[in-house]
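The structures considered in this document are given below.
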Structure I
């Protein structure tokens, strides 16, 4: 009986520890990124995808994306402790030490890089490493604290996943893969600025120069609206180059109209909680847009 109680206690202690490491990988963010990776893979060629680069590409890119998220938790642990949105993360709460977080992140990155380099191709491995460094070091360590345009400049690292998927299958750059990067690059600022408006007081408290803090909420709302229009144009690029057909065109148009409408509301008819609604809508916008890209590809290719 005592032995069973001891094992039970050990199990109860180990589950939260495992959960803490899992939380550090930002699984929902990584899942959305992997969807864009998969779509990049699918659009890179007609017909069935080769299994080896498909499987190891998703695993390797997923692991390195999770490593970037864990490095973000590690680097931001001090400001996370002061913000309402992040104070309950594993490092501020002491569930994971800084040393263990660093080892965990580095291990994920090394294994992910090795898988991509040895089982997929060197180009994808190096591009994914560059994206990791861009997000975890250049954006999180420097840009986030240096300029209100942090998310615009740093957004390039987060926009790379579909190109990584493309190169994982083909082993080479292609202009069509870069078009997918442009879409996410244009999507990132209105997506994140909506959250920044909702959490403006948090960012101001820790002296992070997000656009709503440095230039005010109204200016940020205007930027969000303008970027949704820019995004709508970017979303038409796959159709203009013959990469996608009518299903994607209709889907992209409807989604863009919806995003522009929400941004218009935020600018001219704001109400409590709307900024967070815009943030959530942007997530569904990207997810549905890339699903439409993939569906259209298999229906019309």
Structure II
């Protein structure tokens, strides 16, 4: 079988590619692929690997040889899974590979907000400490995570890992029920109540029609004026304009985003503007530890090997 990796460059450097290279005898490696290149690149391959390249229904209809789509990620919203299923093409993903990296990134963002270390680092470099009267600077309010309440929207492997780390810091953890759920499962709390009670809210759910803009004007209005919002899942979970308005008006205490609704964002993306108060933005880097990226490659290779045995254990469609 022939395979192609449509955006191999998205995996970064310093990786051992041998597990994937040996999964097939014939590979076509592409640093990146735009929409205009897909028809040619998929014309004669049986297996396509994509991290974030979009494979829509029109593209899949023209890929006559395609037998398997491997998503080099957990989220599969860049692939029309229904169209693939109609053509009998399994779509498989990789789960669990980035749990240590993403969960520690979430805690790092929480700690950045609580300790205000970036503000203090900037103050020292400006000379504020050297010019101070006392041995310390306490110009920015410092909080303790212990005793605060963390709300989790999404309680899969990542949400659970973040919850465990939060509890190790002495936080109370609330697990939100799915949006628009008719029943509240044991151990879950209705989302509106979680929004009202949480000191920090972390999003870990997939992007679906039910979760798109789950954090909108209404949701933000329910949150505490001191609440801190974290999103390391998908940018479309948050209404960007609603969040900007809430931050500018001081209706919530702050936000930290590792994902945006367009990636890479245009230079004028509203959430990358420097004058938005109390906002931290990282460039979809939470998953990017070397260990996580290596596990991802090995997971894709395992999916290809399973397909060769007639198995699709991670099929999502």
Structure III
């Protein structure tokens, strides 16, 4: 039987400034904050070492890769293990098709003893991460022994002027003017086919956000949306801070079914499509058309059991 070959996709250490790097101690004077930042880096490093040792003991071939170094589709591995948080898993998803599964390890979970500190001591959320160092070996054993199967999580397909963009959104997209103080002007409608279309909704707002089920507990929820079942293939949209919506008020927030798509016409000189945060962006300009649907290839993810209840 061939040895398993896994990729370890790692959150880089520069995400955690060390106590003496880049003059941090001269800019941050609260000793509790300094200690917290240095501890986060140490905890992340120890999590990486722990996971590597477990995999070594299981006789699994591992390829460690910093998420900064990803530039090509991931191929020729049996499993991708992301060690970091949701951001690392999201970035890895942009290089995965619907064949190679991914397991997220939250390397830096929030610690209960820190939540009442006099600064924001929140660590990594890890909403999509099934593992921590506490249960990593058990989850890995279940995977290696085929006792656990990945779930197929929906992603969003994006077309710009009829050209498919290379990145599938696992969480959400935001289309907005690059300056947050500038009004975004756009129109949109929901289409099922040429005979079934919603009215065209004309908007002036802070932009439009569309989320998958996996992303429905993130920015959309904070903006007044609702959490969707993790395996839903529907998309949820919300117009951010609409200006005088008037008769169109009922269309500012809604759901697109899996067999529908959203057609967006952009009417500002500039615009940006932000995919799963701020790192993956595509520019748009006046007159461009964007199409969104849930017809992208799914992502195979080993999900936390709490999301499947």
Inset, instruction - For semi-axes √(5λ) of the Cα gyration tensor in Å, for residues 154-201 alone, the calculated result is 28, 9, 6, so let me know which of I, II, III that is. - result: I
Inset, instruction - Figure out for me which of the structures I, II, III the number -5000 belongs to, where helix-only ellipticity at 222 nm (-39500 (n - 2.57) for each DSSP H run of 4 or more, over all residues; to 500) was derived from the coordinates. - result: III
Inset, instruction - Work out the source of 4.9 here, i.e. which of I, II, III gives that when distance in nm of label points 7 Å out along Cα→Cβ at positions 106 and 274 is computed. - result: I
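Throughout, read-outs are computed from the coordinates displayed, never taken from laboratory work. Keep in mind the model is a prediction, meaning the values are calculated, not measured. Cβ atoms are built from the backbone, for glycine too; each structure is taken alone.
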